[in-house]
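In the part that follows, the structures are each spelled out as structure tokens.
Just so it is clear, none of the values below were taken in a lab; they were calculated from the coordinates. Every value quoted in this text rests on a predicted model; they were computed, and no experiment measured them. Cβ atoms are built from the backbone, for glycine too; each structure is taken alone.
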Structure P
Amino acid sequence: MSERFRVIGGSRLHGQVHVGGAKNSVLKLMASSLLAPGMTTITNVPDILDVEIMSDLLTRLGCTVIHNGSELSISVPQTLLHRADYDLVRKMRASINVLGPLVARVGEAEVALPGGDAIGPRPLDMHIRGLESLGATATIEHGYVVARAPHGLTGAAIVLDFPSVGATENIMTAAVLARGTTTIDNAAREPDIVDLGDFLNSMGAKISGLGTPLITIEGVPTLSPTTHATVPDRILAGTWAFAAVITQGDITILGSNPDHLELPLEKLTSAGAVITSVDGGFRVRMDKRAKAIDISTLPYPGFPTDLQPMAITMNAIAGGNSIVTENVFEGRFMFVNELGRLGAEIHVDGHHASIVGVDQLSGAPVVATDIRAGVGLVLAGLVAEGETIVEDAFHIDRGFPGFAEALQSLGADVTRI
């Protein structure tokens, strides 16, 4: 039977939460552990379903994975398998991140085309072109990305059409063992990219320019196991910040780095929130109805697409009209129809959503279509009159550890059924 969240509206969230390691980083760190035979340890690991899926995938490739609380130990053998099968890869898009490490270490990889969230197409063209630039052959055959470099990889100057996080990661993890120098121009700049680069450098890689549009990688012959703490989850921290504003609450968010959320926090301040720094995090307080704000999603340091559903939810009950523009994933507006079932007034035209703030939402059954949409619907349920049932809770479990319990600790009436 599928699990769902039962949400009773009327809660003003109040208290403090602690943010753990980033989902968008830890999965890439796990995949990159394949680059070094031996025992790599990752700490500050979030307790989420996607970590279990990636652990299963690494086990299939020949690793031994031991999970102890927020610490993960990965024993990587000298000889790896190279095929990532569809039954696991279909569950999580981050599985594609084993592609670069396998080609670099084994000289070949067969990785099923990934699944994950229903937020629109995310093609692998730049991943494939990047590997080809490094000297690999890469094709799509029978639903698998098949890449081979039997004689190793060679550094190259690579320019990305778009600052793709996934392409930057796969090229970077392949290039660390390539002969010579690789440059990635128009590289992604997300904190998760910096975290991955720091992880690789601690293994002995030579990467510079992290956090800038131009990353330089000097190839090395081998890498060594390492111990590394996952960067805090800025999307989870930003979600709690929006939750405080949506419910006119007061939440202190610990274990997070507000510098990674500069633009979202500016937007929330414009909406009327009072945001202050505290030791180890920040506090978001909202004493009135939010003012509607326009938002356009862009790659970092722009407004994160992963916070877009929360921004739409806030604008749905804010005072005034707003426009939210989605520039990253065209399918991210899929959840708008579900929000409309709660009484939101939203009109979608292409990659723009026009929102008219309403005084009150009303509870109804809705379905989560992806991780962030599910969370946005739960937050909408907190300010809707009556009961809201959010189906397909497994989506939320993939990215938000103990979400219902954390909401309960803040005073919400939320249960899993």
Structure Q
Amino acid sequence: MSSYKIIILWFLSINIFAIELSKYEREQFNSMSEDGLIVSAIFYEYNEDYISSQKYYSYLYNKTLKDEYLYHEVANSISTHIDLDRNIVAMENMKDRYPDNLKPKRLLVSLYMSNEEYYKSKSMSNQLLEYSQSVNDLEFVANTYLYLQERDYAIKLLDKAYNKNFDENIILRIVSILVSDNKIKESIKRLETHRIMYNNSVSSDLIKSLINLYASIDDSKNLAKVYRELYISYEPTIEHRENMIEIYITLNMFNDAIEFLETYGDDEVSSLETLYGLYKKVNSTNKALDIASKIYDKQKSPKWLAEMGILIFETSKNDKVKIDKMKDYFERALKLGVNDSLYLNFYGYTLIDLDLDLDRGISLVKQALEVQPNNAYYLDSLAWGYYKKNQCKKAYNTFQKIISLYGKLEDDINQHLKKIEDCKELD
């Protein structure tokens, strides 16, 4: 008998029904064509039923002696941990018979690992790399070293793989290892280098990795730069836009936030309200006034008439035309139901301070105090109204309430108190 036939018979002796088939399964398999068996094997493998898939591939191999079926059976056994020892012997024999065939070597790396023969897995990994330095094999062997916690050598292998094709997925794998070792700065350096080299082809995953890394070390300026890129080039979502604005505001980069919203914002009220607040922040009153008017046209909320009244007053410089316009906005707002204490006090104090209508001003401030009776600013407005009407005792007593509540006063309020204390008409 030839040595080749002896080898075949030996293979049959260790593999035939190595994974046990029931009588029903054997009868079923016997009735199926090779194509039908293949389809079933692939179906179960796709659905991660590796035991069933392993049975089909085992039967196919023993029926046809085609190596491809044996390789599939062995691959499934790695997942099922069934017949590991037998398949290790089979692949060791295949490796020796076909030294240039890399499949047995690759399978042996995983078989040894599954069988907890870590030294053999490592040794076989090194043998595989003697035959192949392909990207896939370098990544594959790196997995072995990662599992064995030899992380530096795993990164070295992944670096070799990366330098062959500069695949972004490989650099992301390397970074994930570095991050788990808390090597954040090195991770950022690697990602930024790749981003600069391939600026037009990096994925959003890489950008998001950079965002997470910059956030983890509170590098807000670089976080803003990269997040902006994510929004503009990859995912222009409302959520990202709002996050971008929040980052700018946190960094007090108000002009950048304005430029971003002017360029990428929309006409939704939420976006306009944010832009309005930013314009006010940088004292861009005329632009804020335009936005307030636009929001009012959309919402018809009288609140925005009051907001426009405040803005007009801030630009008035005691100009009578603008003061009258301010009054018109506030009167319209009040008529339409504005009752926010902030607006009531602002308009009331303005009427008092400019001697426009002391009684109406005091009345409005009192309405504000019904909402917030201990608000120091509102109490100051009321006291100032009494002072303007020469009711100095009332004014002084109102100030005593402020002092009892808050003690030390702010400069503006203190100036009012000094004038009230000097009032000669205390009754």
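So helix-only ellipticity at 222 nm (-39500 (n - 2.57) for each DSSP H run of 4 or more, over all residues; to 500), computed for just one structure, reads -8500; which one of P, Q is that? The read-out comes from structure P. Here semi-axes √(5λ) of the Cα gyration tensor in Å, for residues 125-308 alone was calculated and came to 38, 18, 13; which of the structures P, Q was it taken from? Comparing all candidates, it corresponds to P. Here relative contact order in percent (Cα under 8 Å, 6 or more apart) was derived from just one of the structures P, Q, and that gives 5; the source is Q.
Of the structures labelled P, Q, which one yields 20.1 when mean count of other Cβ atoms within 10 Å over residues 141-148 is computed from its coordinates? Computing mean count of other Cβ atoms within 10 Å over residues 141-148 on every structure in P, Q gives 20.1 only for Q. Given a value of 22, 19, 11 for semi-axes √(5λ) of the Cα gyration tensor in Å, for residues 277-364 alone, point me to the structure among P, Q it was derived from. Label of the source structure: P.
Taking 20.4 as the value of mean count of other Cβ atoms within 10 Å over residues 197-204 derived from one of the structures shown (P, Q), identify that structure. Value 20.4 for mean count of other Cβ atoms within 10 Å over residues 197-204 corresponds to P out of P, Q.
Using the calculated result 1.79 for Cα Rg over 2.2 N^0.38 Å, pick out the matching structure from P, Q. Corresponding structure: Q.
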